Structures are given as C-alpha cells and as structure tokens.
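Following this line, the structures themselves.
Values in this text are rule-based calculations from the coordinates and carry no lab data. Treat the numbers as computed from the prediction; the structure is a model and nothing was measured. Cβ atoms are built from the backbone, for glycine too; each structure is taken alone.
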Structure I
Amino acid sequence: MQIDLWESMPPGYNPAFSPEKPALTFYPVESSQPVPTVIVCPGGGYNHRAEHEGEPVARWLNQLGFSAFVLHYRVAPYRYPYPIMDGQRAVRLVRYRAADWNLDPERIGLLGFSAGGHLAAMVGIHFDSGEQTAVDPVERVSSRPDALVLCYPVISFGAFAHRGSVSNLLGADPDPALVDKLSGEKNVSPQTPPVFLWHTADDDKVPVENTLQLAAALRAQRVPYAAHIFSSGRHGLGLAAENPEVAVWKELCARWLRKQLRGEL
C-alpha cells in the first residue's frame, strides 16, 4: 500500500525535479494487537534510493513480526532540509495513524543504510515534540523515533565524510554551521533514542570511523547502543546474503529490536 507523506503539496515540492512525491510503502503484519513497526530508509548518497535496501528489508522485518514501511524520501536535486523533513514527517504520520494501521505509537523504529542511515540519525537526533498550533494535526505529533538501526551509516560531514552525500544534500560550498549541525557525532544528546550500529572495517566508500565516532558520542551521552564492526565487506551489502560473516548482523539486530520495541529479554 502506497501512502502520500503529505496530504497537500509537500513543502518545497517542485514537480519539475521529479513527478514522484514523498511517500511510504506499507508492509503490514496481521495481529490481534497493535504491533511495533520499523520505517526503512534506503541509501543512495542522497542521489537515489537503493532498491535492495528497501522492500527486501521490509519483508525481513515482517518475518520478525514487525510491520514495516519503506520511505521514499526526496533526493537530488532536492537538498536540505527536504529529505530530513520527509523522515520527520514519516515518523509523525505513522504515529498519528497508528490506530488506523494497528500499530503501537510508542514503538516506532527507524532503520537506515548509508545515506539513509544519515537521514535516520538526523531524525533521531534533531527530533521535536510537534507544533501544537499547527493546522495540520500530523504536525502536532512527536517526530522522535523510539529506536534507531544504522547500517554502514554516513554520520560525519567532517574528515571522514562521504563527499557525494554532502554535496548532494548541501551543495558544493556548504555553510560550516550546517555541516556541524548535520554531523551526527557532534549533536547526540541524552534524549537521542537507543541505537544499533554496524559497519565493516574496510568499507571503502563510507569509512568505519563514521560508526566509531557516533558510538563514542553515544557513550559520552549515556545513550544505550550496540555497535558491531565486521572485519571485511563491501559497502552497500544490505541484508548481506552474499557475505555469511556480515549476514550475522540480521540475527544480532533482530534480538536488539525485540528488546527495544517489544521489551523482550
């Protein structure tokens, strides 16, 4: 089921860029009780959205008993703040419509790969409780996810940045203050939701330092997290079916998600 993120024209939407509006694709599971859900943000350097990091991941989450959404957020030539606005809107909309879709509004996870991991991290770090005077009732709802899963994520826009993601999101000569704001390791707070991280040590596209720096920042702010570094594997592995060593991330993540979003030990 395809769901428009914005009932009216999205802020900053320009059909000359792309006729495709921001949307969610819903992959529900049947249950007699409201279920936790996870919103999936595919990677692609803020230039495109990688298909193998979308629907296959949602189907895997369904197998774990989670309803899932794939977020079709805006990419280049759209720039900041529009992709991140789409991520925030996705969390608000899922929370607002939770009763309609048999979801638990207090158990919403956000899972992102690469640049989609950056988007997820930004939503988890720069959340708000909603604008209570907004005309649109969705905008009155909190944009804070209850858990983050970040897979080989772009985090830093500094020395270890993925330059393509920075350029596509901010342009060729970005404002240094905005670079700092969008460097996740510099903006973690005690209110940042719990985080699951994984990366490969020899990732040659997004250096592993992105994950290591975020883990250190989470530790400094006493935010619960789990971080897994695998010795070898190319960037963009997704579910990692081709790499048995790295594919273990799915089992580790499933256990972590069940604890965070279901309260299982």
Structure II
Amino acid sequence: MTQAEQAVAFAALHQKGNPLNLYNIWDAGSARVIVGAGAKAVATGSWSVAASQGFDDGEQLPLEMALMTIHRICKSVDVPVSLDFEGAYATGPTAVATNVTRAMKLGVVGINLEDQVVGGKGLYKLADQVKRIAAARAAAQEFGIELFINARTDVFLNEPNREWHAGLMPHAMERLSAYADAGASGLFVPGLVDGALIGRLCDAYDLPLNVMRVPDALPLAELTELGVARISHGPGPYRQAMHDLALSYLAGMT
C-alpha cells in the first residue's frame, strides 16, 4: 500500500465494538515481533522509545533520535505506523506543522498529540491547543494523506485521585469537543478507567475513543461493549519485556 492508502486503512481499523488493540512498541525490532504475531498496525509509546535509548519521557529523547527511530520502524514493517509524538517537540502551531510534516515524510500515518505542556506545568490553553491540532491537520492536508491525529487530553492523567474524575468530565469534554472541531481523528483519554465515564465519552462522540490499559483497567470485553475503538498499552509492554530480560539474566547466572 502507498502511505495514503495506509492512512485510510489505519483509520478504518478504529471501530466501536471492535477496537484496535495497539500493543505499543519502541524500535524496529519490537515492531517486527508484534507484526509477526499478527498486528495489523503498530504504534510507539514515547516513554518506551525514550527509555530504550536511556532517556526519560517528556521529549528528553532528542528529536533527531526520535525521528530516526520512527524511520527505522516504518522501513521495517509493512503495516500502518503511528507515532506517539508527545507535544510534537514544538509549542507554536507553525513549529507543530513543521515537525508533523517531518514525521509524515518518514512514513508515519498517525500521531498522538497531547495537550500537556511538555517540560512545563499544566495543559495548554484550550485556544492554543486547538491551533496546534488545526496546524497538524493543515500540514497533513498539504502533504496529501489523511493523517490520523489522536488528540490526547491529560485532564484525567494529571489527577491521580480517580474519585475526582467524574467532576473533571465537563472540562475534559469541552476540550475533546474543541479538538474534534479542530480536525482530530480520534480522542485519547489516558488515566480514565471508570467504565461509566468511558461509556459516556463513547456515546458523546462519533470520533473513536482511545483508552490506555493499566494493570487495574477494565477487561477488553467490557471496554469493547462500552464502545471503545482503540486501546493502547503505554509503557506496559516495554516494562514487561525488560522485566523478562532481567529474569532471563538472573536465570543465566545460576
């Protein structure tokens, strides 16, 4: 498939009641393993990509290294590739567009774009994040592919007390609605695990909803029934792989 065809195919994999389960990878080798096991698409996790190179998350991995990694992934598999681009290594919309275009030139057909101020405090002002998303969409249109922009809000992730998540719903929904209007392809709510709240968001939007699996997350079957269209695993796969590597090392020392 051409890159444009891959972008269309990737979007089509996001279906309510039949979610795309993306077991996040971090390099070309892990991408090949997942594709070999049957994955129809792959997506990076920024935490894992950074950790695999000895960096912390939060755009501490230099942009050139991040782009080199995604380039190798795109060259190594023949399925759609989505990049967890954090804040696109940019603040203003012009720089966002420039960096998103650089990623598309390497073969990417999807990105995560978060509203947290990377390296700063809190979230971008709503109007500013809307401009950032709109800039990414305009860049994709100019490039000529239907880039899947997974618009992430960290409203829930930044509040560890889950009992307060219900009260954050109006704020989150205001942002998600604005992101949808700005050109987002999907909506991502990491940190939200309450089934009733997830169901409300699935019902409220035509765009596919993405949730992240954590150890105490709802079972896949329940997320499917709620209408979730995309499931991410974040740093979980990398942590499990490194745990298994450590156990293998210890076993080899006995």
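What the table shows:
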| item | result |
| --- | --- |
| Relative contact order in percent (Cα under 8 Å, 6 or more apart) - structure with the largest value, from I, II | II |
| Structure responsible for 0.40, with FRET efficiency 1/(1 + (r/R0)^6) of positions 38 and 246 (r between Cβ atoms, R0 = 25 Å, to 0.05) calculated and labels I, II on offer | II |
| Per FRET efficiency 1/(1 + (r/R0)^6) of positions 78 and 118 (r between Cβ atoms, R0 = 35 Å, to 0.05), the highest-valued of structures I, II | I |
| Mean count of other Cβ atoms within 10 Å over residues 86-93 from the coordinates reads 21.0; which among I, II | II |
| For helix-only ellipticity at 222 nm (-39500 (n - 2.57) for each DSSP H run of 4 or more, over all residues; to 500) computed as -15000, the structure of I, II it came from | II |
